[in-house]
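Asks: Next come the structures, one after another.
Every read-out reported here was derived from the displayed coordinates using simple, explicitly stated rules and does not represent laboratory data. Computed from a prediction, not measured in an experiment: that's the story for all the values here. Cβ atoms are built from the backbone, for glycine too; each structure is taken alone.
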Structure P
Amino acid sequence: MRTFPYQTPVIMNYDAGDYEASLEAAMASADWNGFAARKAEAARRGMKRGIGMSCYIEACGIAPSAAVGSLGAGVGLWESAEVRVNAVGTIEVMTGSHSHGQGHETTFAQLVADRFGIPIDNVNIVHGDTDKVQMGMGTYGSRSGAVGMSAVVKALDKVEAKAKKIAAHLMEADESDIIIENGELKVAGTDKTLPWFQVALAAYTAHNLPAGMEPGLKEGAFYDPSNFTFPAGCYICEVEVDPETGVTDIIQFVAADDFGNIINPMIVEGQVHGGIAQGIGQALLENVHYDPQNGQLITASYMDYAMPRADDLPSFKLSHQNTPCPSNPLGIKGCGEAGAIGSPPALMNAITDAIGNNNLTMPATPQRSGLRSTQPTEEETICMRPITIAHPRFRMP
């Protein structure tokens, strides 16, 4: 698809993307064309080698309110923010978007600090405190950046506009000539400057404000997006399967994603790593197992339920092909679910390519592959991660 926007038969309207770029980047990183030689070399060692690909596109930044309302939602899916500049120039941001490990305390603060050129330590992000934060819609569907941070941007726009009015008044300049750089408000083309904290203090002392202006420097905003966002990408996995044991080794894993503009690459990389790990766990290991006689849950603790560990995961090769999202002011698409979406089909396609069994279901354990020559022990039947088996990847279905 090359023409955007593209209206799907349902509610989604794909606004921007370059799917071919992600496909080409993933294939180049995985050396797709060199796979045949690697497969032949593995065969000489008695191993089955396979390669698998998955391409995904998802709808994130769940919104707009009118659209979800038409589907029966009982709430609007906007987000709110309030930016409070204190008299000493420090800033508090109250957001209705709640963090549960995505790093909002860092990325939201970066956004504010970069906007005004102040130290990031001077910015405090407040979320989840119902004594301070007005109503918000929370975090899900990779909406914190696209929706939550966009609400912060709208509030920052208002704060910046008021700060520039105050600075222009104090320096007897035209408001359009005021710029903000390195924690100062400056008159372009002159040496007139005011430190950020001095403008903030002036807003609260109110000794010399423009006529009719209210004291203080804090603003709130609600943001209701005009469209969903649509991150997309291509994942490639390469595996070797031992035909005697059915054990799968992941040789390489490549992820090429388009998340739009990225605020903090390290945090995005961490979220992709976590998502891929979760997807690999789903494809290879994780299963809820019940006693067939009495229905008792056997895998009720993490001693028995096979969550992925470090030795189950390879190093990942990540790249980003960023097509800015046109429907929010930051151009963000979201990254929270991508790794978990793209990784299971890529891994399963690689295994089925290696063993030639297209009827394989998740989790792709040695027993389900049909390759393992020995029968599971009684302990394996009970425990998903038996301690008596030498190889850590022996798993029960």
Structure Q
Amino acid sequence: MKILVINAGSSSLKYQLFDMDKKEVMAKGICERIGIDGSIRHTGNEVEIERNTLFPTHKEAFLSVVNMMTSGEGKVIDSVKDIYAVGHRALHGGEIYKEPTIINEDVIKTMMDLAELGPLHNPPQALAMKACREVFGDDMPMVAVFDTAFHQTMPRHAYIFPVPYEYYEKYSIRRYGFHGTSHKYITQRYLEIMDKAGKPEGTKIIICHLGNGSSLTAVKDGKVIDTTMGLTPLDGFIMGTRCGAIDPSVVTFIANKEGKTPDEMSDLMNKKSGLLGVSGVSSDMRDVQAAARTGNMRAALAIDILVYQLKKLIGGYVAAMNGCDCVIFTGGIGENDTLLRWRVCENMQSIGLYVDFALNEKVKGREMEFSLPDSKVKAMVIPTNEEIMIAGETLELVGK
């Protein structure tokens, strides 16, 4: 069976077509600059194609994806009828959607209603769902897989914010968590590696999903007990352009001093802070590392902040779970940045974590343990695969 996975942004549309019988990617690509002067990059049938194409809306992008998959050198299927179902990445399901959900008009409307909680993601994802139905037809089963779903097992004391309780009752203001599809994939893969698939009782892991957006999650007995991102993906620790958790008074102080509106402050904290804001160099960790190596003190400071915050959070989650079996690194930075992993894991003897420097240097983008044999807490890299997770959950739900 063939499952198409869609990850839509405001001006982009990423896609992968899976053959679920073989667990293989048949085709993948991205439509960029939707609404401007678009282009599509498509890989299928071992051929890579790049073409400039106008995409006034997501609908035209989907039409181009269909054309690429069904004709020309990159053809991999005869028609959209060969596709069993479409799985969509969905950012924020609030307290309404706690598991993968069949998409209908109500789901699309609710995604828009939740736009305040996910302003950068929910609206374009809802529009992409609507456009997909227009192109593929109402008969094509579509599933929304929510980033927030895996975190729904958090206990109330972990997700309720200590503001007047009425705001939770009126507006559902609480910790939701994100990157849930990635954290779920890593959890399941770890259990498979440890021969504990289907029997997670007694396991305690900390997952460090590190990329331009980053989050840590504590998973006990296969269930999330806490995660760093909150009401929105802004909470947690320093990221590419996001500030993470800060004293709330910083927000009002800057707003008053600079005469900034709430929307302008949100833009400052989401798009101009983090590694970019501190280093003044870039939001990309590779650029920041390179600047630090040339003696740029602000770049070095940005990295020091990230390392320090990660150590604090890992230690806190070890305390919250009363132990830890493994600290797992994933995401673009977590899988590939050997220096950052080493700095986070060194001097963590108090929790029983000892890593092998040479092994760590060998781990780049591949699944591997890099802790010493006598380390009480393991350290591992497990590359994430959110797309295959979405495809699997789509197939399971539609199959029911």
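Asks: Taking FRET efficiency 1/(1 + (r/R0)^6) of positions 194 and 282 (r between Cβ atoms, R0 = 35 Å, to 0.05) from the coordinates of each of P, Q, which one would give 0.40? Don't jump to the answer; show the numbers that get you there.
Replies: Values: P: 0.05; Q: 0.40.
Structure of origin is Q.
Asks: Can you tell which of P, Q yields 15.1 when mean count of other Cβ atoms within 10 Å over residues 114-121 is derived from it? If you can, show how the numbers build up before the last one.
Replies: Details: P: 15.1; Q: 19.0.
Of the options listed, only P reproduces it.
Asks: Then there is this: With FRET efficiency 1/(1 + (r/R0)^6) of positions 10 and 322 (r between Cβ atoms, R0 = 41 Å, to 0.05) as the yardstick, tell me which of P, Q scores highest. All intermediate terms of the calculation are to be shown ahead of the outcome.
Replies: Values: P: 0.95; Q: 0.45.
Top value of FRET efficiency 1/(1 + (r/R0)^6) of positions 10 and 322 (r between Cβ atoms, R0 = 41 Å, to 0.05) goes to structure P.
Asks: For which of the structures P, Q does the calculation of FRET efficiency 1/(1 + (r/R0)^6) of positions 82 and 162 (r between Cβ atoms, R0 = 35 Å, to 0.05) return 1.00?
Replies: On the way: P: 1.00; Q: 0.10.
Value 1.00 for FRET efficiency 1/(1 + (r/R0)^6) of positions 82 and 162 (r between Cβ atoms, R0 = 35 Å, to 0.05) corresponds to P out of P, Q.
Asks: With distance in nm of label points 7 Å out along Cα→Cβ at positions 98 and 346 computed per structure, which member of P, Q shows the largest figure? Don't jump to the answer; show the numbers that get you there.
Replies: Working: P: 3.2; Q: 4.5.
Top value of distance in nm of label points 7 Å out along Cα→Cβ at positions 98 and 346, among P, Q, belongs to structure Q.
Asks: Hey, Kirkwood radius over Cα pairs in Å, for residues 90-241 alone derived from one of P, Q reads 16.5; which structure? It would help to have the intermediate numbers written out before the result.
Replies: Values: P: 17.4; Q: 16.5.
Answer by label: Q.
Asks: Also, quick follow-up: 23 is what came out when relative contact order in percent (Cα under 8 Å, 6 or more apart) was calculated for one structure; which of P, Q is it?
Replies: Values: P: 23; Q: 13.
Source structure: P.
Asks: Out of P, Q, which one gives -9000 for helix-only ellipticity at 222 nm (-39500 (n - 2.57) for each DSSP H run of 4 or more, over all residues; to 500) as computed from the coordinates?
Replies: Computing helix-only ellipticity at 222 nm (-39500 (n - 2.57) for each DSSP H run of 4 or more, over all residues; to 500) on every structure in P, Q gives -9000 only for P.
Asks: Using mean projected area of the Cα convex hull in nm² as the calculated read-out, with 21.2 as its value, let me know the right label among P, Q. Please report the intermediate quantities before stating the final value.
Replies: Details: P: 26.0; Q: 21.2.
The value was obtained from structure Q.
Asks: Additional query: Given a value of -0.51, -0.88, -0.93, -1.19 for log10 I(q)/I(0) by the Debye sum over Cα atoms at q = 0.16, 0.23, 0.24, 0.29 Å⁻¹, for residues 170-225 alone, calculated from one of P, Q, which structure does it belong to?
Replies: On the way: P: -0.59, -0.99, -1.04, -1.23; Q: -0.51, -0.88, -0.93, -1.19.
This figure was derived from Q.
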